[in-house]
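S.K.: Take a look at the structures below.
What follows draws every value from the coordinates through simple rules; no lab data is involved. Keep in mind the model is a prediction, meaning the values are calculated, not measured. Cβ atoms are built from the backbone, for glycine too; each structure is taken alone.
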Structure 1
Amino acid sequence: MKKIYLAACIVLSTLSTQAWSFQTIFIVRHGEKVDESRDPLLSAQGKNRAMNLANILRDADVKRIYVTEFQRTQMTAAPLAEARQLSLTPYAAKESRSLANQLSATDSNALVVGHSNTLIDILQGLGVHTAKNVADDEYDRLIVVHLNKNAAPTYTVLRY
């Protein structure tokens, strides 16, 4: 009986330790833009999408928000940043793959707002190699990546 109890305690303590090693990264493309210029603003639909994202992630315990140097990513993240009283952490769009090192260096949940041509680099940097590209006309993907220090990352693609 003592052996079973001891084995149960070891299993529970292992599960408890593993639970603390999880981290969730939410990755989205910026919302719809007003035009095809180099650094456009968000359209009304894009602003609505940004508000929806903030509502969806309001209870997700996001502690950091990463955005590129382009205002469309910053505008997409702004409602959540305001609601959570967080500042935006910039990263260079050209350096998307190296962002994974920053994300993995913390244990906190994060939101990353990128572009259709950078999301795959971010995912691969996090160890997710089976994800598909986001098409240039797709703005509704919410990719949820679970990082576990003891196992390979898992991910789920949602629409919002």
Structure 2
Amino acid sequence: MLARNLLATTVLLTLAHSAMGQEPLTTYKSLSPELALDLARASLEDCRSRGYQVAVAVVDRFGGTQVILRDRFAGVHTVSTASGKAWTAATFRTSTTELNAVSQPGMMQAGIRNLPGAVIIGGGLIVEAGGSLVGAVGVSGAPGGDADEACARAGLDAIRDKLEF
């Protein structure tokens, strides 16, 4: 009896899984540690050329940290802020500047500002390759989110040709 119930349950789960049309395994692209480091370095160098001392974080598609760089005079708080921006961009799959615009007080999405770990300040950008999210970069320490984002964008531009792997 137990074996028959177990078999019936297995068959039902298999049919339900097939009906959903999802494969049991998936393949995805990811940033190599070397490419993540190149992105962080290029972002840091761009900020330096503008006279800013910043921290840069690069995360994978799931928000897991791959690289953190902090310039020697960047504030200690910039590490967690850059990491938070990168994590937020990756997990919401959009830039933190866009999230800032759609989550102002009184707006429908305002609640995302209260989520643990979310940093809704400009400076976090997603990294895409071939139309797939592969990670995100966050910059903190420049005078404003727009300047942080400019450095992150320069970092992305520096590695753009390597993203089609």
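S.K.: Using distance in nm of label points 7 Å out along Cα→Cβ at positions 46 and 62, single out the structure from 1, 2 with the greatest value.
M.R.: Largest calculated value belongs to 2.
S.K.: Moving to a separate point now. Quick check for you: by mean count of other Cβ atoms within 10 Å over residues 86-93, which of 1, 2 is greatest?
M.R.: The maximum falls on structure 2.
S.K.: Among the shown structures 1, 2, from which was the value 1.17 of Cα Rg over 2.2 N^0.38 Å calculated?
M.R.: Derived from the structure labelled 1.
S.K.: Of the structures 1, 2, report the one carrying the highest value of relative contact order in percent (Cα under 8 Å, 6 or more apart).
M.R.: The maximum falls on structure 1.
S.K.: If helix-only ellipticity at 222 nm (-39500 (n - 2.57) for each DSSP H run of 4 or more, over all residues; to 500) is calculated from each of 1, 2, which structure is the one that comes out at -14500?
M.R.: Numbers: 1: -11500; 2: -14500.
Checking each candidate, the match is 2.
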